[in-house]
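A.B. asks: Following this line, the structures themselves.
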Structure I
């Protein structure tokens, strides 16, 4: 599958630690859908494929997309802030603006697509990247 898929306009969000997101556009010139099931990067302890979905209150929450991403035959799949993205988890080093980060996505058939994403400053897209903590009462006594 990887031979028919390209990645364009790719970039990663800057981060000192924790996690960073990778965005861009996959294009599939083939005649069959391409199914991305995982990812790898030397700068991250693990790589996950994520989606952002609103809950009943409209709050956007990021979660792992267990079935991965499908890049349709003859079509594209956009990874955008506030939507689907590749998440670099447990960063092993800071990602500084202007640096390049190597990322590889893995397809269902085991083939891989390596690409380099430039790191950019990015404030976020109004999604919740951590599980919400319940409010706790404070003792003012």
Structure II
């Protein structure tokens, strides 16, 4: 039976992922997973942006890097990525990977040494989604 779940929560996600993780662990060996969170705060201490990622199989996947427009071009994005790479090394990672869109920051990541290894055209329509990686070992 297939059951559509209209408002899935974290417990549903974990239940769905359990057999995949078991298969992956059996095939590639178990992996330690760590969340990586780096926050950018304003003068009042409020979080105004930052970076979120997860490690697995000795790679850090940067899921989100976000800064408000007024904080871009000040070196904070670069500082976040360098801090993420350092945290990844501390956690025993050999590389970092991420994705970005044609209307976002591919050039920014390439300036930091990331290289494209894949792309999806028309995602969203008229744009592209790029996948980039960098070895840090």
Structure III
């Protein structure tokens, strides 16, 4: 299951409902689309199967890297990527994965909703990896 960014509202707290293990979506975002993306788990299947993801895959992104990154998460999740705006602290909650049952749960705050319509090749490659986890 792939879940893209979520926002808490005054009516409902999403962290109580959106994952198999607890995590808290925050307001953190990376607004500079050229901000460096670091690989926290370079051997993770999300970065290697079916496509080998490299720093080049983050070139040409539009408007922003991501938004509403998770701020805290259960130890069952693995943080795969890290990024931040210049002068800001690293944000590691933009791509969380957890094996669950017979498959994977993925939460991402990375702005695929902007990159895919813009035709950013690296975003397509990474998104394909995320939906292919466990295959």
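Nothing in this text is a laboratory measurement; each read-out follows from the coordinates by a stated rule. Treat the numbers as computed from the prediction; the structure is a model and nothing was measured.
A.B. asks: Between structures I, II, III, where is Cα Rg over 2.2 N^0.38 Å highest?
C.D. replies: Numbers: I: 1.15; II: 1.20; III: 0.98.
Of structures I, II, III, the maximum of Cα Rg over 2.2 N^0.38 Å occurs in II.
A.B. asks: Suppose you compute helix-only ellipticity at 222 nm (-39500 (n - 2.57) for each DSSP H run of 4 or more, over all residues; to 500) for every structure in I, II, III: which one lands on -3000? Numbers along the way, then the final one.
C.D. replies: Working: I: 0; II: -9500; III: -3000.
Answer by label: III.
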